[in-house]
1. For mean count of other Cβ atoms within 10 Å over residues 186-193, which structure out of I, II, III has the highest calculated value?
2. Taking mean count of other Cβ atoms within 10 Å over residues 106-113 as the quantity of interest, name the structure among I, II, III where it is greatest.
3. Name the one structure among I, II, III that Rg and Dmax of the Cα atoms in Å of 25.0, 90 was derived from.
4. Thinking of I, II, III, which structure, once helix-only ellipticity at 222 nm (-39500 (n - 2.57) for each DSSP H run of 4 or more, over all residues; to 500) is computed, gives back -6000?
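We did not get these values from a lab; they are worked out from the coordinates using the rules stated. These figures come from a predicted structure and were not determined experimentally. Cβ atoms are built from the backbone, for glycine too; each structure is taken alone.
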Structure I
Amino acid sequence: MMKIVSAQTAKELIHASPEIAVLDVREYGQFGDGHLLFASSCPYSVLEKRILDLVPNTATPCLLYDAGDGVSHKAARRIAELGYTNILTVDGGAPGWQEAGFPLFAGVNVPSKAFGEMVEAARHTPRIDAEELALWSKEGKPFLLVDTRPPTEHARMTLPGAVSLPNGELIHRLHALNLPPEKPIILHCAGRTRGLIGTQTLIDAGIENPVFAFENGTQGWALSGRPLVRGQSPASMPELSPDSLADSARRAEDFIARYSIPVIDGAQMEEWRADPSRSTYLLDVRSRREYDEGHRAGSIHAPVVQIVQATDEWVAVRRARLALIDDSGMRAATAAYWLRQLGFDAAVVRGALEGGLIPKEDAALPPADLPTITAEEIVRQEGQGIIIVDLRASAAYRTAHPVGAIWGIRPRLDRLPLPKTGIVALLANDPGLASLAAQDLSEHVPGLNQRLLDGGLEAWIQAGGKVEASADMPSSADAIDFLAFLHDRHDGNLESARRYLAWETGLIQQLDAHDLAEFHLAARVENHA
C-alpha cells in the first residue's frame, strides 16, 4: 500500500529512519538536473531491472518521488507487485520538495563528491597543480603519475604519462610496483574527489612515499592549456606474486586494526543476509576481471573506486549493512573505511572467496513474453499501418532510427499517438525492457497489437530497412533520459569544465546541518608500530 507524505515529513524520515531508500523514479537526465541529496536514480523506464539490486530487502521503507507528474504512483504499483510493502511517495514530487524550501542538487554522485570535498578541507590533503607538475616533468624529477579512475575512463582521456591504477588497486598492488620510498606518487582523476580520496587513502594507510592529489584532474590540465592523451588503452594492472599478495594482506590487517574496521566471517555474512529487519548488500570490490573469473553467489561487482565515489549507484538504502568481499582484504578495508564515514554499516568479509565461486552471470529481466515480428516482415508490409516505437536511448534515436519510427520512453508512453488497430513494433536493445513498456502500453491502449522487433536496429538494417538521423528529435526538453549536466566538459568545452569545478567545490555550502550530520569524518591514526 502506498502512502503520500509531505516534503517536510520526507525530509524528517530521510534523517531519522533507521533505514530508508530514497528513489528518484524520474529519468536520468531529470535526476542530473536536480535531485534530493541522498536519492538514488531508479528511472521508471528500468525500474524492475534496477530495484532489487538497489533495495535488496522488500520490507525496507521506499521513498519515491517524481516530477509531480504521477510517475511515482505508477512506480509504487510496480514495486508493490514485486513484493515491496512499505512504499511512500513525496507529495508534489521534486517540485513539491522545492516549494517546501528544500534544495535540489544538480549533478550525480553528489553525496560522495561532497564527502571528498569535506575530507580535503578537514585533512588538508596535499595537492600539486598543473604548473608544478609540468615543471617536475621538465626538470626530469622522478615521480609516479596514477590515474585513479576505472580503465574505461582512463582510455577516454588521461594525463600524459599516467598509468591506470584505480583507487584501492594502488595500495593493493604497491609491493608489485617496487617503488623506492622517496619517489613521489601523484594521483589524478577527471575532477577532484577521486584523486583526493585516493591520495588520502595512501596517506592514512601510512605508506612512506610522498603523495599528492593532482588539482582538478584532467579538467585542470586542460584548463592550463595542455593537451590530454585520448584513446590510450590502459596497460594491465601488475599481477601479484605470493609475496605481493602477502604484503597486501599484511597492510590490510594493519589498516583494519588502526581504524577499528569491523570484520565478519562467511557465517555472519549469511546471518546478515537472512536478517529481515536490515538491508544487506554483498559487494565484491575486486577488479572486473577477478569478479568475472569467479565470485560469491549473490554478490554484486562494485569496484573500490566507484563504490566509494558513486555509492548511490549501488546502495539506495541509507545506513544499510555493506558486506565487502576481497581476496587480501586491503581493497575491502579501504572501501569500508570510507563507506563507514559516509554513514553506512560497512564490514570486511573474511574468507568469502574460499570455495563455492561461480563465474560471471548476466543479470537480466525475464525473457520478453511479447510475440515477435521480423524486420523483413515490416519492410515487406511498408505502408500498411505498422508503427515502430523506438524505446532506445534518445541519443541512439537521434543518431539512427528506422525511417518513420517514433521515439518513446516508458513514463511518457501515454503521450504517443498510437492507433487502436494495426501493429505496433517495439524496437529495444533489451527485450526485457520492451516487455515492461508493452505492459504499460497495454494499459494505455487496451487490446493494442504489440510485437517485438526481432534483432533490433541491426536486423532492421540487414533487412534493407531505411534509417535516418534526427539531430533535434527528440527535443532536448523531451530527451529526459540524457544527462545534460555539463556533459561536454571532457570534450574541450573549457567553460563547462570551469563551471563543473566551481559546482564541485561549492557543494559543502549547500548542505544543511541535518545533511552534514549524515557524514562521520574520521581522524587519521598515526602508525606507531
Structure II
Amino acid sequence: MKFLNHFSPKNFDIYQKLALISLSLLLITLIVISNFHEIGGYGVETDFYGGYAPNVEKLLNGEPYHDEDHGPGYLFLLIIFYFIFGDIFIAGKFLTIVTSVLFAFFSFATIKNLFDSKLAFYTTILLMLVIFPYSILASTDMVFAFLIALSTYLLFRNGKLTNSNIIWGGLIAGYAVMTRLNAVILPAAVIFSIIFINPEGWSLKQKLKASAILCAAVLVAASPWFVMNFIYHGKPFIFEAHQTIGASFLGGGSSADATFAWGAEKEIIASKYDSLLSLILGNFTTFVKFFLKNIIQYFKWLLMRLVQFPGYLLVVPGLVLLLSRANKIQLSYYIIPIFGFLIYCIVSFIPRFYIYIIVFFLLPIIYFIFADFFSALDKKSAFRYKIISRAMLVIILLFSAQSSFSEMKKYITTEPLHLLKIAPLLINESQPQDKIIARKPHLGYFSKLETIIIPNVDTVEQLLEYANEKQARFLFYGIIEQQASAGLKLLQHPESLPEEFELLYSQKNPEVYLYRIKLLE
C-alpha cells in the first residue's frame, strides 16, 4: 500500500498535478491522431510487418518462434492488445500510445524522487515533445523505453537502492531483456554503481549480495525466452546479434540509411562468423576504430537528431553542472545512459535507438535553466537572468514542438495507402504458397504472401534468374524499390520488358508497378 501512496493525488504538489494533466492531454492527443495513421510507413514499421506481426500469428498457432536479436517480450504485450482490438496494426499503435505515456510518467516519477518535482515536470514536458512523433508508430521503441523507465523507477524508488527495489527493478529489467537484448546495460550499470560508487555505503559482502539478487531477478524474468528457445531449438541461448554488429562496422558504416540492406549484409556476416567473439577477433582493429570513432560522432548526432537546436547547446554545460553537484545516488542514476549510449556505438546510428535514454540528456537542459548559481547576484541581475532563462525555455519548447509536429506529419502523410488498393488484386491473382519480390514486407503481409527482398542486380535478366531461384511469381516495384535497385529502371517501362513479365497494375502518383513473373517449369 505504501507503493500506491506515491501515486495518490492528495499527496501531489502543483508540479505533479500539472504533470498528470499534461500526460492525460498527451494520451488524448495521441489517440485522436492515431486515427490518421492507417497502415504504417516504410520506416521502423517495416519491422512490424516483416517480423512482429507474423510472429504473433506463429505464437498464437503454436509454431516455432525465432528472432536472432529479440526475445518474445514485445510479442506477449502485442498479443494482449491484439485480443483487445482484434486488429494487429491497431494493437501495435495503441500499445505504443499507452507505453509512450507511461514512459513519460515513470521518467517524471524517477526525476522527482532523485531531484525535485519542478525539474521533473519541465523535463517531462520536453520529453513528451521529443517522443511525440514516435508515439503512434507500431514498433518496439516506446515499449522498450517504458520498460527501462519503469525498471529505473523501481530501482531508485524512494531515492535509494535497497534489496527490495533491486528485486522489483531486476524483474522488469529481465522482461526488458526479453524485449531487446541491449537492456542488459541496465543491470550492468546498476552493478557498476553498487560496486564502484556504492551509494548506500555497503560492505563488500552486501555489494555482492545485491549484485547476485539483481542478476537472479533478471534471469528469472527473462527465463520464458530461454524456455521457448530450448523447446523450439534445443538450446536456451540463441543470440545472433553479431550479424547486426558485423553488418554495421563491416558493411553499413556509421549511419544506416533507408536503402541499407540489413538482411543481405547480415547473411554475409552469418556465412563468415558464427559468434560475436569470432567476429571481433577476426576484425579487431576495424572494430575498435569503428567503436572509438562513433563515441564522439554518435553523441553529436544524438544531440542534433533527438534533442535538436537550440536545446542541445545546453546539454554539455548542464551535464557538467548537474554532475558536479550530484550525490552518489544521482551519479548512479547517470551511469545508466553511459552504458546505454556506449552499447549502441558498435552498430550503425539510428536515432530511435536512443529514445530510451533521451531523458538523461533533457534533464541537464532544464537543470541548467533553473540553476541557482546566479542567486548570489543583486536582485535586479537575478531577475534579469530569470527572465532570460525562462525565455530560453520557451524558445526550446517551441523549436522542439515545431520539429516534432513536422515529423509526425511526415509519418502520417507518407504512408503507402495505395497498397490497400493493390492487396485485394494480388490476393485474387495469387495462391497461398506464392512469393512476392519487394523491398518492404507491407504488401506481402496484406496479401498473405511471403516477401523476398529485391536483389541489387543490374539487369532484368538477372532479376528473372533470381525470381526463378526463389520461386517468386510476383514483383512489386515502387519508389523504395527504385532507390534500392537503381539498375532495374527498365521495370518502369513495361512495354520494353521480356515476355516473362506481365503487368498486373500500375499508377503514376506514386509510381508503382505490380508484375506477375512467368517462371521456368
Structure III
Amino acid sequence: MDDFDQLFSESTEWSAARDRIGIYRVHAWQVREALTDDQLRTMIEYLDRHDIPLMLETEPLTYPNNAGCVFTESFSGVNDLAMAERIRDLGGTIAAVAIEEPFHFVHKLDGPRNCRWSVERIVDEVIDYMDQMRAMFPDAVIGSIEPIWSSPETTPHDMEIWLDTWEERSGEPFAFLHIDPDWSRPDWPEVALGIEAVADARDVPFGVLYNGGLETDGESWMQFTMENIARFEEEYGGTPQHVSFQSWVDQPRRALPPDDPGALTSGIIRYFGERTRLEVTSDPRDGTGVAVNLTTTDGTPVPDAPLDLSAVPRDGALGTTTVTGTVPEGAAEAVIVIRVNTENAIPGPADVRIAGISYSEARGPNLVVNGDFAGGLGTWGFRGSPMGVVRRGGDAGRTWVEITADPEQVVLGDSPVFTVTPGSEFEFEATFGIDQESVESVAVAIEFLDVARVFMDMRPPRTELTSVVTGADGSADLPAGVLQPGLYTIEAHYSGDLDHWPSTGSVEVTIG
C-alpha cells in the first residue's frame, strides 16, 4: 500500500475511520517480507497510543520433512513464530492470532498430491503452535479464518466439524470464525448464512473478510466490496459480529483519505453510513411503466441519487449476449456448438430460440456460415437420441431455430468448421430467448478444436435501460415505451456513496 507510513503518522487525520477500528490485523507474511523494523515499531506505537489491539494473521502448521505431499498455504508455522517474536522484541503485544485456512488447505483440498491430514492432526499441531505463541503473549486469543470455496465445495457442515474438533481437543472455543468467500460462487451468501448459524450455535463470534475480489482499480475494488456487504447483510440478512476489510491483491493502492472512494479506509466510513431500501413497483399512472423509490431504512428519502435500470425478459423475449476474448495458442479451427441436456448442459426441460450466432476476429466479418439460420437447419447437423424437437421459425424478416426438449431428450448441433487465428481478439455473439427454467439445460459455446471451449452465459440477456435520478421525495419513474411488449423483470440499482449503502430492487411487469 503506497501510503502505509502515512497511516501511522499523527500528522495524518483519519480519526473518523480510525475510531471505528476494534482491532488491526497484520499478516505475518507482510511482517516478514514488507515491513522494516522502523515501520513495525511506528505501527506498534501508533496502535498503542490509540488503544487499538494488534492481531497477527498466521499460517500455523509446519511442513514436515519428507511430507509426501505438496506445500500449500498454512505451512509457515516456524517463520510466523519468528515474526511474532520480532513484534515482541520491538515492543508490540499480539492480542489475537488468526490462523489462516488450515482446515481447507491441509484437510479438504483433495488433489492427488495434497496432504489431506485428519482434522485431529491439524488441531493438535495448532495447539502446539499456540502454546509457543502464548509463551510470548500469554493473553493472546485464537480465532480461525476459513474460505468458502467452490471446489472442493465448502459447506456449513465442514465448519461444524472444524469448530467442534477444535473445542473438544483444545478445551476452548475459537475466539472468532471469519470467512473468506469466493465471490464467484453463486450461492456464497447462502453458505455464509449457514456458517453463521453454525458459529452462533456455538457462541463463536462470526465475521466476514469483505473485499473487492480481483477488481483492478481502487474505486472499483471498494465499490465491489460494498456490493458484497449489501448483498449479504441486506439482501440475505447476514449479521456478522466482526467485519474485516482486507485485500489479497494490489488494490486499493492507498488507505487514505477516508473520504476518497478509492481508499481502503473509505470502506469503514461507508459501512457505518445509512443503509438504504430501493422499492420498485409498476407505475400506478401507467401500467406499462415502473416507479422507483429510494429511502434509508428509517424511511427518509434519498434525493438526487442516480439509479441504473435494466430489464431481463421472462417469457423468452430475444436479447443479445456477447463474449470477448483471445484465440488460444494452438487453435487453428473452431466450430460453434449447441447442446441441450448433454455434455455441459444439465438435463432438464428446455425451451430456447436462437435467432443468430456470430463470431468475428479483429472486428472483421462473421465467420459462422448460416449463423442466422436463414439457409435452413441442414448445415448445423442437429441430432440426438432420443432427440428433442428442432424447428425453424421466424417473423418480421428474422429467422431462428427453436429447440424444445424433455429432460430425457437431447439435442446436439454444430456449425460448419471455420479457420481462426491464434492470438487474435475475438467477439462471440448470440441473440436468443430462453425460458428461465431452461438456463442450465442449454449450452452454446465456441469450440477451438482440440484446444478449448468458451461458453456463452445462457441466462436471459439483460438490457441496460436509461438511468434516472431521484427527486426530492426519493422517487423516479421509468417511462413507458422503452421496451418491446413482453414479460420482464425490471431491476433498479443504487451504487451508494460515502453516506449511503448500495441497494437493489426489482419488479415483474408486463409491457404492452
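1. Working: I: 26.4; II: 22.5; III: 17.0.
Looking at the calculated values, the largest one is I.
2. Working: I: 20.0; II: 24.1; III: 16.1.
Sorting by mean count of other Cβ atoms within 10 Å over residues 106-113 in descending order puts II first.
3. Working: I: 24.5, 81; II: 25.0, 90; III: 27.2, 80.
It traces back to II.
4. Numbers: I: -10500; II: -18500; III: -6000.
The value was obtained from structure III.
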